[in-house]
Structure P
Amino acid sequence: MTRTQRVGGWALLAYGALSVGATALIGVAVSLGLEDGDDPADGLRFFRDHGDVYVLSGITLFFMAVSLAVAVLGLDDVLADRANRLARRSVTTSGLFASAFLAVAGIFQISAPGPVLRIAEFGEADGRAAYLVIQLAGTQVALAGGLFTVGIWVVGMCVLGGRQRLIPLPLAWLGVIPGFRVVAGLFGPLLDNLSSVVWVVYMLAVVGTSVWFLLAGGWLVVRSRTARSEVAAS
């Protein structure tokens, strides 16, 4: 079990680092001219000029999905000590759903530029329509769904782990930040008058979630090493 938790800790660190990289790639895309990803003309132009950046972003998302799946199973071992079985399984399932969403989003981005540009050869309007399909299914559904369920998993982990003292309380309280992403995802569409405020809160939650993964990964790696040393000493 200690080895599983150690691997889970490294997976948490990997997810945190990859999520920072994914955020940085968004900044790179904006600096290269992708001002509005929902604009099909803008998106199609970006595919022609910098499709490799879009593919790299998809690869990052895919590896985020893989590392998240490993992290979820590693932290499931932590909850297995004392957490309610049904609650633990529900939280773990939400994390695996998040991993699946992110994997689908990554595959969409990896495979999109080539086929979309090929379709655009038959007509600009067709290319823009194909881009919108990728944007809606890959970004607005799969990616948004993945980030939303990641927030649910983190909040669930913090609630169960914090109540049973299975994770440090400061780390559990830090789970409030990813919780803002869940609230923004649920109620953001109903708050049109506060859309700018919701966006700021959402972006702060994105950064806070990356920080949570890095801190949680560091704690779990140290915890597993300490437990291994104690076992060796005995």
Structure Q
Amino acid sequence: MPAGIPDRETVARRALCLGAVLLRSEFDKVIQNNPIPSVFEPQEKLIFGLLDWLNGQNLIPSMSNEELRLLAHDAGKWGPQDLHSAGWHTEALGTLLWALSCIDPLPEYDQPFDRQETFDLLGLMRPVDDFIYGTELRTEGILKMERDRAELWNWRAHVMVMEARGVRPPQEYTYAQVIQITTEQALQAGTLQKATDGDFPAFGKPYREITPEEFEKLSALARERFGALSWILGNATDWDAAAAELA
């Protein structure tokens, strides 16, 4: 693979680090939902055990600065935005696992990954070698095709935001025309597998008809998957930058 694309072990360690941070977020949610000693104490013990595991498996050097910041918080002290963001980071984790050939196929862009399934595949809190050396990084060509697909869905979310803000579309086109032309081109290129009424298919209807809640889900899925694939392909300087550049 060309320079800039990490090897299998680097990607696998990145997945393990991200999975550990998401597991930590689960512990914090339990504490915040029921902050009494009988709940806090066992969750705090789990948090300490997670930190011991990360140190024992030499994963701390593979953590990003943002992940280290989150892990440094006292038990139950994650902020609302950190917990909310962690909820969507399952999509980045699932994408890493897909890239490592642990998941096949990649779910559609209106179908999120199952967090518990990603945890089960990682084998958190166990020796990491079985996971790392049981993975196989997909080829550069396959990774690029999926990155292009994620970028396309990210573009569709961006267009909806621009239209809602009243930003004029390019040249003499309407947004409906831009979307239809792009949809047709994506179908011809194979980046989009099917369309619904001249638009991207989402939740059984054209993208333009989705609700605000559905938009949040679709835009987050595309953003997280695109960021993960951009990092793998060397298009982001580091993991935190891959997320920040799309925020």
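Any idea which of P, Q comes out highest on FRET efficiency 1/(1 + (r/R0)^6) of positions 12 and 124 (r between Cβ atoms, R0 = 30 Å, to 0.05)? Top value of FRET efficiency 1/(1 + (r/R0)^6) of positions 12 and 124 (r between Cβ atoms, R0 = 30 Å, to 0.05), among P, Q, belongs to structure Q. 11.3 is what came out when Kirkwood radius over Cα pairs in Å, for residues 164-203 alone was calculated for one structure; which of P, Q is it? Comparing all candidates, it corresponds to P.
Out of P, Q, choose the structure whose coordinates give relative contact order in percent (Cα under 8 Å, 6 or more apart) equal to 25 when calculated. Computing relative contact order in percent (Cα under 8 Å, 6 or more apart) on every structure in P, Q gives 25 only for Q.
Upon calculation of helix-only ellipticity at 222 nm (-39500 (n - 2.57) for each DSSP H run of 4 or more, over all residues; to 500) from the atomic coordinates, which of the structures P, Q produces -20000? Value -20000 for helix-only ellipticity at 222 nm (-39500 (n - 2.57) for each DSSP H run of 4 or more, over all residues; to 500) corresponds to Q out of P, Q.
Coordinate-derived values only; no laboratory data. Model, not experiment: these values are computed from the prediction. Cβ atoms are built from the backbone, for glycine too; each structure is taken alone.
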